[in-house]
Structure P
C-alpha cells in the first residue's frame, strides 16, 4: 500500500505513545499471567486442580457484570485517564494477591483473580479503543500485530517465569522462598505499570451522551444482540469467543497434563504453555501480511483447522510413551499457537476499526462481554472434562472440536463476504 506523507507523519508521531501503551499493556499482562500461572501450579501441586476452573470463572465474571460500564467510561472520559485509574486498581489487587500467595490462602488468591477481572474489564475498552485513535485505519492490523506480539511475549514470560520462580530456593525461609519471590515480583511489576501508564497520549474523549448503563449485563446483552445486524462484525465476535474458549481450556489442560498425567516438573510444564505463546507470536507477525481490516475472514477456516489439528497432535503425543514426547508436545503446541495468532489478529483489528469513533468503547466492551461469557463457560467445561477423562484424552477432544469448527468458520466467511458484496453492489446501483 502506498503511504502518503500525512499518514507517514501520523505513524511516526504515534511511535513514542504507542511504546508507552505497549509497555503498560506488557507489564499488566505479564503480572496477570505470572500470578495466575503461579497460583494454578500451586493448586495442582496441592491436588486442587478444580480450582483452575473456579479461578477462570471468577476472572471472567466481572466482564459479564461490568463490561457495559467499562465501555461507557472509555467513551465518556479520556482513555489515558481511565487506564491510569485501573492501573492503580491493579496495584491494589496485587497487594491482595501477594498476601494470598505468601500465606497460601486460596480465598485471598481467588479474591485477587476477581479484582484483576474487574481491572481488565475497564482496561480493555480504554486501551484497545486507543489504537484506532493513534493510527490510520489500514495500519491498525499491523499495530495490533505488534501489540499482540508484545502481550504474547508478556504471557509467555509470565507463564515461564512463574514455574521457574516457584522452583527457586535462594535462601532458607519459613515461607517457601519461591512464593515470596512471586509476591515481590507482582508488586514491583504493578508499580512499573502505573509509571508507564502516565506516558500514554491524552486524546480528548468524544464525551458521548449515552446515559450511564445502570442495568449493566442487560445492556451488554442488548448491545451483543445488535451484532446480528452487522454479519461481518458478528462473525468477528463469534470468532473472538471461540478463540478464548478454546485457548483457555488448552492452557488449563497443559497444566494438568504436565504435572498430573505426565509427572513433569513445574518448569517443564510451564514451558509447554510457553510454546503455545511462542507460536502465537509467530502467527501474529504473519497475520498482517495476509490479512487487512477489509479482507480477513478467509483465514478463519484454515486457521481453526490448524489449531485443532495441532492440539489433536499434542493429545496423541501425550497419550503415548515416546522418547521425544516432550519435544513433540512443544512442537504441537507451538503449531496450535501459530494458527491461533493468524486467527486472532484480524478479528481484533476488525472489531476495533468497525465501530464509529464515539462507539468504539461500547462495541469493544460488548465484544469483551461475549468473549468472557465464553471464558466463563470454559471454567465448568474444563472441570467436567477434568473429572471425566484423562488430560491427554481431553486434548484430543479439544483438537477435534477445533477441526470441526473450521467448517463453520469457512461457511460463515463465505456468507458474510457474499452479504458484503451484495450490499456494496446495491449501494453502487443506488448511487
Structure Q
C-alpha cells in the first residue's frame, strides 16, 4: 500500500509536467486511487477533510492580501515611489538600480503580489534604466529579482499558504521571515554597488541637471507624500500582527481597506477599477483554493495509504542526518521550481516532507522560511520563471530573452548563497521572537 502512495505522488507529478491542469489532476487522481485502493470508510472521510479546509479562518487572509496588492497597483503609488527613489539615489553609480530594489521591498511589504510588482517596475523603471545607459542584463535582473521579494517579505501569500500546510502560526512565520527578507534586500544592494564600482559603465549616475530640476519644487513634500502612505499601510498591517493586536486574517482586512482608501486618496478609485480588482482577486483566489482542495485530497489519500510512514522509515533506514535530509529537500524544491509553479510545490511536495521534518525534530517555522526563500527562486528559474515572463511582456523590443536569463543568473546565485547562510545561521529567523 505504501508503494501505491509513492506511485500516486509520481503519477500526479508526471501528469502535471505533461500539461494537465494542476487542480483537477491533484484531486482527480487522488480520488481515483482512494476509490480503487482504500476502504469505503476512508474515502468517505475526504468530504469532512475538505470542509475543514474551506472553513479554515486563516486562509481568509489569501483573498484579502491579493485584493490589497491589486488595489495598490491601481493606486499609482508604485510610480510615485520609483520616481522619488530614483531622484534620491540618482547621483550615485547604481543608484537607480538600488532605488528599484528598495521600492521592490516596499511594494513586497505592502502588496506581496509578484506579477503586479514586476510588471509595474518593468513598465516604469526598465525604459528609464536603459535610457540612462544601464547594462540591459543588470537592469532586467534587478527588476525581476526585486519583484520576487514579495515571496519572502511579509505579508506574503506564499507564507500564508506555507503556514496552513505546515500547520504553524502565520503570524510567527511572518515575524521569522521579516529579518531574512530585509537582509536579502541588503545583499542585493551591496551586489549592485559592487557591480557599479567594478564596472562603472554598467550603472552610470543620473544627469545632475535632471535631479536638480526634480528637487527644486517642494522636494520634501514629494518625498513625504511618496513614502508616508505606503509606510502607514505597512505599519498598520505588519505592526498590528507583530504587536498581537490582530490576527493575520484581521490584518489582511485592515490592509484591504487601507489600500482602497489610499486609491481613493490618490484620485484613482472608480467603479471600473473596483470591478477590475475584484475580478482579478476572484480569479487568483479561485485558482489557489481549487489547487488547495485538490492538494487536501492528495495529502489525505497519501497518508491513508501509509506514504508518510513509509518515507519516515526510509529516511531512518538510510541513516540520513536531519541536515542531509534538509539539503535533499531544498535541492528537490529548487529543481522542481524549474518546471512547476510555487503553489504546486507548496501543495504537493511540502505536505509529503512536513511529517518527516517533525519526526526529525526540526522546527517547522524555520523550515517555512527556508522554503519561502527557496520558492523565491522558482520565479526566476528558466525556462518557466514567471517573473521573466511578466518582464518580457512589458520590456522594450530591444530586450531579448537571453538578456533576461543572463541578468537573473547572479541574483539566483545570491539567493542560493543566502539560503545556505540562513541554514547555517538559523538564529537569523528567531531575532524577532
Quick check on the output: -28500 is helix-only ellipticity at 222 nm (-39500 (n - 2.57) for each DSSP H run of 4 or more, over all residues; to 500), derived from one of P, Q. Which one produced it? P
If distance in nm of label points 7 Å out along Cα→Cβ at positions 34 and 354 computes to 1.7, which of P, Q did it come from? Q
A value of 0.85 was computed for FRET efficiency 1/(1 + (r/R0)^6) of positions 82 and 402 (r between Cβ atoms, R0 = 35 Å, to 0.05); which of P, Q is the source structure? Q
Consider the structures P, Q: one of them gives 0.00 for FRET efficiency 1/(1 + (r/R0)^6) of positions 42 and 218 (r between Cβ atoms, R0 = 35 Å, to 0.05) as calculated from the coordinates. Say which. Q
When semi-axes √(5λ) of the Cα gyration tensor in Å is calculated, the result is 34, 27, 20; to which of the structures P, Q does this value belong? P
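Read-outs throughout are calculated quantities, based only on the coordinates presented, and are distinct from any laboratory measurement. These numbers come from a predicted model, not from an experiment. Cβ atoms are built from the backbone, for glycine too; each structure is taken alone.
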